[in-house]
1. Kindly point out which one of P, Q the value 13 was derived from, the read-out being relative contact order in percent (Cα under 8 Å, 6 or more apart).
2. As an exercise: Rg and Dmax of the Cα atoms in Å, for residues 51-186 alone, calculated from one structure in P, Q, equals 18.8, 47. Which structure is it?
3. Tell me which of P, Q gives -11500 when you compute helix-only ellipticity at 222 nm (-39500 (n - 2.57) for each DSSP H run of 4 or more, over all residues; to 500).
4. Taking -0.80, -1.26 as the value of log10 I(q)/I(0) by the Debye sum over Cα atoms at q = 0.11, 0.16 Å⁻¹ derived from one of the structures shown (P, Q), identify that structure.
Structure P
Amino acid sequence: MIYYGDKEYEPKYGLLAEDNDLEFPITYQHLNTRIKDINRNEIVDIEIYTLFSLIHHRHKIGRYDCKEKRKEAQLLIDFIFSNNKTRNQKLIFYLEILRHNLNESIYSHFFLANKILKLKFEKRAGWKKREFRNVESVASHTLGTFYIASLLLPCDSEYVGYNKSTILEMLLYHDLAESEIGDKLPEERNEVVKKQEEDFYSKLVAYSAYGYSNVLFIEKLWKEFDSKNENNINALIAYEIDKLEAYAQLLSYLREGEHISQDDYETWKNSISVVKTTHGKKIKQWIEQEFKDVISKFANKKT
């Protein structure tokens, strides 16, 4: 701000990097002009981030509440997007979040948490498709996986790198993207949906600019979980428990009087063939012992 003249230069202090939350009309005009220059300049990403970080910081503390200024900033973001002024995906996510936040006079620190809490109301697509009663939410499924892992996984294991706490955290965060894109059926999980999931977790990182903690860690955990890497024992067990919880929920529905076809049941049984670890196999065995009355009905039909 000293550089562009919004703050008086005092030689004895030199060029200070501190931001005292002052108005910055000269800086704004200069960077706005540079960004809108038809000739893409090589430091445009730096100029975009410089300008919008000043706006973001003031908006965050309630000092960018003028509706006209907020609208002008949103229009500049629209210009950046429509003219492909940046190809930096992290910067694009940052601007998308800021554009949304500028709808209000002051940033809601509860925005991201409130968005994720919508998982409590997002119904599981598979149960909806089968028209079951009392369809559980995504959050209910997540909590189910957490309880299964918490209660049934051992604290220590023969597997190298095993960490129960890491598995629990993976399970807590593995479905967060569904707060934005909704729950999807297996046949709907195409490349477009996959990209939407990736973008959601990448976008989480941009929220760190608003003081959200753990977002980098959450993205890292999801990438490990989603990789289904057989060399990552924690991701492998978390993936197995995700499948096993859904299987246990199906059996619970059937015990309560819901119905599925024999073919549908066989498909479900095949879906848990992914369970290969010692711990996963034990949990599968315990589930089948608990619901042997339900399973036996389908076994009898098959014969």
Structure Q
Amino acid sequence: MTMGIYRITNKINNKNYIGESIDVERRWGGHKSQLKNNNHGNFHLQSSYNKNGIENFEHALLEECLFDNLRKRQAYWIDRYDSCNRKVGYNIVEPDNENPNKERLSEETKEKISKANKGNKHTKEAIKKMSECKIGENNPAYRRTGDKHPMYGRAGDKHPMYGIKGKDHPMFGHKHTSIVKKKMSKSKTGENNPAAKLTWEDVREIRNDHINKKIKASKIAKTYNMNERHINSVIDNEVWYDKSYIPLIRSYKEANSAENNPAAKLTWEDVREIRYRFANEKITHAKLKKIYKITTIGGIINNKLWYDENYVPPINRGKK
């Protein structure tokens, strides 16, 4: 694997394309694949390939360099070969010598791209093919973990984006739409989360073991080598949410609420009477407590206890 700057030259007209890559050989293979499939991002290079064929192009390494210097050295070689000049080159991105990490398209290129893309949308078949060509071994990051990853050891001030803020940052002024945010969130939930230690099959088994087999959360936590608090969150549907699943604690509360509670001292008739007398007869909390011999009058009047969706507490009346 060679990291550095490379050149693609048309042997017929001597036009050059200057590129940079963490793996020059693999990048050249990517160029050839995109050109062959007529979907290369550089339309000048694609058009020339369609006209002259791959046999009339040659690839050469210009220099090896470190990751942090890739953009800076690419800018140097683009200037040297004048490859952003349509007459002698194929590059469509002009180098910014003051800030090599910031690319800029020429106005001519921007206008051509805008005209070419107006009204164009990828078909579902094309989107599927684009996705498939980046899966598994086709993914440039395939099996590049640990010290094999190009960003290994480049945290903090060693990161190429370190210190780049405000208008100099490539994401300055960009905001994700609510739809994109929702898709990003969905893509990282449940089994899609790369840090997930469970699968949906595990989750269903955990809930079944606890509810039907009466296995304690602490024992389940040891079986799955996980924190007991997290297992309880799974059981209570707080994480790995499933709208069709009713947690045991909720079903118990529903089954034992209001008059269903064997310890209940009131009936629904009593509750409606308490609320009516407080609102219309102006009887105070203290007197109602003595009359009904309970201490939860405030919760009943405020609808926090004996909840009734049709009842509006006095403190909320008049609010829209």
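Here, each number is a calculation from the coordinates, and none is a lab measurement. Note that this is a predicted model, so its numbers are computed, not measured.
1. It traces back to P.
2. Value 18.8, 47 for Rg and Dmax of the Cα atoms in Å, for residues 51-186 alone corresponds to Q out of P, Q.
3. Answer by label: Q.
4. Working through the options, I get structure P.
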